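These notes open a run of structures that come right after.
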Structure I
Amino acid sequence: MKTENEVAEYRKEIEQRLVSTESMDAMKYYQGVLRALEWVVTGNDV
């Protein structure tokens, strides 16, 4: 199980990739990753 700090670091990394990507498919993928991460951590569907 990941610690809160590890999850926060992973979220920052994915957000950075989302901002820096040019591909629309990659943007959708990273948005999905962030949604899934949010759901796993909080139990709320965004």
Structure II
Amino acid sequence: MTTYIFFNEALQMLANAYLISAVVLIAASGIGLAVIETMEKTGER
């Protein structure tokens, strides 16, 4: 039994993966910036 994926389904899966990765990337960069900012603030004291 072969599992055949239609083109729209594959396209939708790719679009969802792209959007999810973009959101994760933005969240990770925000967290990274916050960590760096707190490190700089503690270093100034």
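Every read-out reported here was derived from the displayed coordinates using simple, explicitly stated rules and does not represent laboratory data. What you see is a predicted model, and the numbers here were worked out from it, not measured in a lab. Cβ atoms are built from the backbone, for glycine too; each structure is taken alone.
Set I, II, criterion distance in nm of label points 7 Å out along Cα→Cβ at positions 8 and 24: the highest-scoring structure is I. Here Kirkwood radius over Cα pairs in Å was derived from just one of the structures I, II, and that gives 13.5; the source is II.
Consider the structures I, II: one of them gives -26500 for helix-only ellipticity at 222 nm (-39500 (n - 2.57) for each DSSP H run of 4 or more, over all residues; to 500) as calculated from the coordinates. Say which. Before the final figure, lay out each step's value.
Values: I: -26500; II: -31000.
Only structure I yields this read-out.
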